[in-house]
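Coordinate-derived values only; no laboratory data. These numbers come from a predicted model, not from an experiment. Cβ atoms are built from the backbone, for glycine too; each structure is taken alone.
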Structure P
Amino acid sequence: MYRKHFIYDSRKVYIGVNRFLHGVNMTVKVAINGYGTIGKRVADAVTAQDDMEIVGVVKRRPTFEAKDAVRNGFKFYAAGDEFIGAFDAEGIKTEGTLNDLLDIADIVMDCTPKKAGYMDLYKQKGVKGIWQGGEKHELTGLSFNSFSNYEDAIGADFARVVSCNTTGLCRTLWPLDNKWGIDNVLGVMIRRGADPWDSKKGPINAIEPVLKVPSHHGPDVMTVMKGLNIQTTAVAVPSTLMHLHSVIVKLKQNIPTEDVIDLWDKTSRIIFVEGKEGIKSTAQIMEQAKDSGRKRGDLFEIAVWKDGVHVVGDTLYYYQAIHQESDVIPENIDCIRAMCNVETDKWVSIEKTNKALNVR
């Protein structure tokens with residue numbers, strides 16, 4: 001199961017040799033740079049795995065999230081020497097700086113705001129890096145989705161896990177394309193105005209169209225599902241709970257509605273909700289997610305309205321909802337395994353991640 005991937009950098013050769021000598025179960029040492037909406041969730045997800053561990057968390061400012069990281073038992077590092085004084089003033093003990101942390105990490109999860117500019121430092125320190133979907137594909141030249149292109153990330157140095165919306169589209173489109181083939185996709189992204197904690201963004205009492213057409217979502221899907229014909233538009237609405245997609249897919253075959261439902265029912269990381277059971281909105285989906293007992297009420301799965309799935313001839317219509325704060329978390333874990341040569345079979349990694357995170 002081990003795949004050799006020795007890179008010229010002496011430190012990476014050392015890591016590769018150790019993985020070969022000690023087997024694929026050697027624990028990957030993970031650094032978290034940025035402990036916000038995504039960073040704290042990635043940290044929790046890594047902690048739940050038995051083949052990786054958090055060696056440190058990095059922040060710039062002594063926010064409540066920095067204090068939460070310390071309370072959660074993570075070793076804490078400042079982004080740079082210039083930030084240590086602010087942490088000292090708040091009684092937050094630092095183990096050093098990001099530069100020190102990278103000396104003991106195999107891979108860093110960059111969950112900082114987009115364009116933070118740490119690529120050169122990671123290269124200098126010989127550490128692999130994973131970014132989030134807010135960054136452009138061009139930063140790494142490799143975008144990642146567990147279903148669509150896991151194999152491309154095996155042994156890679158740098159990758160970008162695609163955005164929450166792109167992840168949601170790939171989750172439902174990839175099985176269709178893999179089984180029956182897709183001629184074309186039209187999607188409308190109905191986007192939440194901000195995350196629930198964000199009091200600075202809008203719109204507040206408006207629906208705001210994204211006037212750049214097509215929106216960036218379709219091209220982003222094509223970075224991991226190469227050759228797919230997809231066009232998307234987007235509007236932002238005054239909601240903070242979830243994104244909603246209205247998707248029209250022209251298939252290469254005439255498929256009964258029941259066959260599509262059966263395929264998705266057997267596909268990992270997709271769940272069905274039904275209007276007839278009282279789930280008619282994103283608010284009700286998130287209420288159900290809270291009742292599931294997961295930390296923060298996260299929904300790692302993509303929610304598809306079962307009674308909103310319809311096929312007419314070769315054209316499929318459906319609606320899906322995306323929890324923007326958490327749906328990419330399983331993909332981050334799979335990306336670590338692929339890049340660090342822990343697992344070369346995507347389905348083995350997906351199953352392992354799902355089990356650790358209790359993904360339905």
Structure Q
Amino acid sequence: MADADITSGFASSDELTPEELQLATRNHGMPLEALRYGITPIGLHYLLIHYDIPVVDGDTWTLEVGGRVERPLSLSLVDLHQRPQRTLLATMECAGNGRAGLAPRALSQPWLLEAVGTGAWTGTPLGPLLAEAGLHRDAVEVVFRGLDRGIEGGIEQEFARSLPVEEAIGDDVLLAYELNGQPLPPQHGFPLRLLVPGWYGMTNVKWLTTVTAVAEPFAGFQQARGYHLRRDEADRGTPLSRMLPRALMVPPGIPDFLSRRRAVGVGPCRLEGRAWSGHAPISAVDVSTDGGSSWAPAELDPSPPSRWAWRGWHWGWEASPGEFELCCRARDEAGNQQPLDGVWNMGGYGNNSVQRVAVTVQDTGPRPQGRPERA
């Protein structure tokens with residue numbers, strides 16, 4: 001579920017390129033109707049794989065903890081299971097979610113809005129392991145390296161990312177070996193992955209093999225060049241970290257097969273969805289039926305059991321005949337609010353502009369509008 005990296009160009013039209021199509025068929029988003037689940041079923045959770053899924057023998061695999069530490073550790077999967085265990089509900093979103101809504105479109109995984117999911121992650125906290133290893137005082141970052149290998153930016157590499165030491169030792173950072181009560185599936189990082197709640201998906205390194213404390217900022221490709229908000233090639237950019245606030249709704253009614261435009265019957269219609277932010281808990285969700293010209297406050301569900309899990313919301317709409325554009329927007333307790341429009345950047349990252357759902361309301365009941373499917 002780490003995100004696709006910075007791009008090698010831009011699409012000149014709305015049509016997918018062969019390269020984008022290859023990525024789109026390897027990876028998948030969460031169908032938005034699955035927002036009804038508080039915990040996303042494993043097969044519906046969004047998934048993005050940078051390179052190839054490595055085949056790992058859990059019986060012989062080990063995690064090496066080293067670098068600027070006093071006592072390097074070598075831990076088997078059995079060793080990790082014997083340590084204190086914790087389960088944490090956390091929403092994870094790809095940094096490229098919404099990329100396809102920016103123009104020109106960066107050539108990468110063409111996400112619309114579905115690159116998200118919430119899992120019950122079980123593992124052992126990282127902080128105590130680093131304390132046991134004895135971090136040296138000069139350690140400034142911790143580097144996490146996975147077993148997946150590939151070429152990006154002309155560089156052959158294993159996927160690797162780092163965290164500042166103060167983030168790595170946080171109470172909620174886990175070395176996760178289970179998802180929703182089951183061992184991690186191969187595509188989700190078996191046998192072990194990093195979980196950094198609140199941060200975009202690229203932070204949560206899969207197929208974890210080494211944890212290394214370093215005395216200087218990590219300069220690997222995925223850290224120093226990838227996942228930055230950049231205006232142009234000369235811009236060093238701002239690195240991505242925590243998820244921006246976003247609300248998504250379950251598209252109401254029924255869809256036209258091809259266009260996905262929604263058809264809704266006249267009368268009461270419950271609009272519902274989920275909202276999250278990596279910066280602070282969600283404080284409000286607003287709903288619009290006129291494309292964002294006017295807004296009404298939605299009702300929030302009770303706070304989720306975990307600070308890091310999305311929060312449900314709902315709003316009652318009295319649907320009358322006509323054409324509508326439904327929108328929803330989230331605001332968190334730190335005052336961050338979704339914008340109507342996204343800010344363009346080279347990688348197509350961090351586009352948390354509001355969701356827009358085209359709806360036809362008919363007094364004869366839901367009947368999809370659009371071109372019919374041909375047999």
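Source structure of the calculated read-out (helix-only ellipticity at 222 nm (-39500 (n - 2.57) for each DSSP H run of 4 or more, over all residues; to 500), -9000) within P, Q: P. Taking FRET efficiency 1/(1 + (r/R0)^6) of positions 247 and 351 (r between Cβ atoms, R0 = 30 Å, to 0.05) as the criterion, the top-ranked structure out of P, Q is Q, with the highest value. Can you spot which of P, Q the value 140 was calculated from, given it is volume of the Cα convex hull per residue in Å³? Computing volume of the Cα convex hull per residue in Å³ on every structure in P, Q gives 140 only for P. The greatest value of mean count of other Cβ atoms within 10 Å over residues 119-126 among structures P, Q is that of Q.
Each of P, Q could give log10 I(q)/I(0) by the Debye sum over Cα atoms at q = 0.12 Å⁻¹, for residues 31-166 alone, but the derived value -0.45 comes from P.
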